[in-house]
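Asks: Given below, in the form of structure tokens, are the structures.
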Structure I
Amino acid sequence: MHSHLLPGIDDGASDMETSMELIEGLKNQGYSKLITTPHILWDIYKNTPEIIHSKLDDVREELNKRSIDIEIHAAAEYFLDDHLSELLQKKEPLLTVKDNMVLVEFSVMHMSMNMKEILFDVQMAGYQPILAHPERYTYLYKQYDVLHDLKDNGCMFQLNLLSATGGYGKTVSEMANYFVKHDFYDFIGTDMHHTGHLARLKTINVSQEVKTLVNSGRIVNNQL
């Protein structure tokens with residue numbers, strides 16, 4: 001429910017051949033349904049529902065040609081920026097993972113000053129925000145009050161599968177383990193961008209904590 005598989009529209013798959021390699025690789029890993037989520041970050045990736053749906057149609061057509069049997073849908077990963085605020089003000093419909101659930105992110109480099117305000121606006125517009133990879137906001141390392149506040153205010157959270165295995169470094173791994181232990185996560189995603197991610201997924205050694213989390217029934221990917 002978090003990946004970048006549509007060709008040529010963000011920092012994920014660069015072309016159709018790469019899209020096919022990543023999707024077939026996920027199918028071989030046991031995935032049967034994908035909800036890919038290209039970035040909408042207006043300063044860099046000016047994606048719209050029309051662009052995303054057009055690329056999704058192209059991917060589905062190519063999968064059909066190659067007889068790759070896997071279900072694929074598309075939503076988006078919305079950056080909490082002025083463009084998203086504008087969409088909400090204009091009451092433009094957002095692309096949802098399911099029903100009213102919207103995947104969102106903010107800067108992994110520094111704290112966004114109006115992040116809480118935009119998240120509140122997302123909720124007031126009737127959407128359920130899912131915060132992508134909270135463990136990757138390393139400037140919040142051991143300063144988790146912000147994320148506890150978001151959780152208390154109804155935000156859902158998504159773990160990057162590679163985060164808990166050291167795929168993004170020690171600090172991210174420690175933060176992921178903290179959030180696992182404190183029952184933050186509702187979803188798990190690959191956040192797959194490229195063949196390097198696919199290669200790591202093939203050899204991943206999931207921690208006992210993550211296995212326990214999945215077996216607890218707290219993770220609700222299977223409801224999508």
Structure II
Amino acid sequence: MAVVRLNGVEQRVDNIFCIGRNYAAHVAELGNQLEEEPLVFLKPSSALTLGGQAISLPAYSADVHHECELVLLVGRGGRDIAEADALSHIAGYGIGLDLTARDVQSEAKQGGKPWTKAKGFRHAACVSDFVAAESVAAGQPFTFSLQVNGVVRQRGDTSLLLFPLATIISYLSHVYGLSEGDLIYTGTPQGVAALQPGDVVQAQLDGLVTADWTVAA
């Protein structure tokens with residue numbers, strides 16, 4: 001059973017939803033097009049990797065990229081949630097990495113195939129502990145950053161999201177339905193790059209929570 005920690009207490013994880021192409025600068029750096037509605041993909045719960053655990057890169061990829069993102073923990077599920085009520089369904093906020101086998105993804109996209117092999121491998125969904133939503137001002141923007149070997153690679157600001165948090169939650173609830181324990185990776189800013197064996201990775205969310213991972217040699 002996959003779990004995360006909310007204020008030190010384990011919470012069971014259900015679905016892992018991820019939103020792609022949600023920062024304009026990241027869309028541009030990969031040469032993609034802007035989306036008219038949230039671009040959603042899923043990761044299996046077996047991909048979940050908590051802070052402090054080692055990351056093993058898949059042997060079938062030579063180009064695994066880090067994508068640092070704000071992650072939401074759903075505390076109250078529902079269907080057809082209105083945007084005005086959406087933020088009340090969040091139990092906690094964390095920081096995570098959507099690891100992507102970029103070479104595998106590019107090949108899949110060229111062939112019109114699903115991205116699962118590029119996005120769902122073991123350790124592809126790294127995530128920190130979560131801080132309770134009630135400890136954060138509702139609707140405030142978040143800033144976050146990612147360092148690799150002490151050098152900042154990514155900086156994010158959720159005020160720049162193309163689809164804001166409330167819109168994402170409402171959309172997912174209408175199309176799929178949300179359940180308690182779902183995780184939502186909300187999109188990555190520009191600055192994605194390859195990880196190498198031995199890299200030490202640190203993600204930080206607005207001074208609220210920090211998580212570290214080491215890439216296995």
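Computed from the coordinates by the stated procedures, all read-outs in this text should not be read as laboratory data. Nothing here was measured: the structure is a model prediction, and the numbers come from that model. Cβ atoms are built from the backbone, for glycine too; each structure is taken alone.
Asks: Assuming 0.60 is FRET efficiency 1/(1 + (r/R0)^6) of positions 137 and 193 (r between Cβ atoms, R0 = 35 Å, to 0.05) as calculated from a single structure, say which of I, II it is.
Replies: It traces back to II.
Asks: A value of -4000 was computed for helix-only ellipticity at 222 nm (-39500 (n - 2.57) for each DSSP H run of 4 or more, over all residues; to 500); which of I, II is the source structure?
Replies: II
Asks: Assign the value 19, calculated as relative contact order in percent (Cα under 8 Å, 6 or more apart), to the correct structure from I, II.
Replies: Working through the options, I get structure I.
Asks: Let me ask you something else. Matching task: 3.8 is the computed value of distance in nm of label points 7 Å out along Cα→Cβ at positions 9 and 25. Pick the structure from I, II.
Replies: Label of the source structure: II.
Asks: Of the structures labelled I, II, which one yields 0.95 when Rg/Rh (Cα atoms, Kirkwood Rh), for residues 73-128 alone is computed from its coordinates?
Replies: Checking each candidate, the match is I.
Asks: Identify which of structures I, II gives the largest calculated value of FRET efficiency 1/(1 + (r/R0)^6) of positions 57 and 209 (r between Cβ atoms, R0 = 25 Å, to 0.05).
Replies: With respect to FRET efficiency 1/(1 + (r/R0)^6) of positions 57 and 209 (r between Cβ atoms, R0 = 25 Å, to 0.05), the highest-scoring structure among I, II is II.
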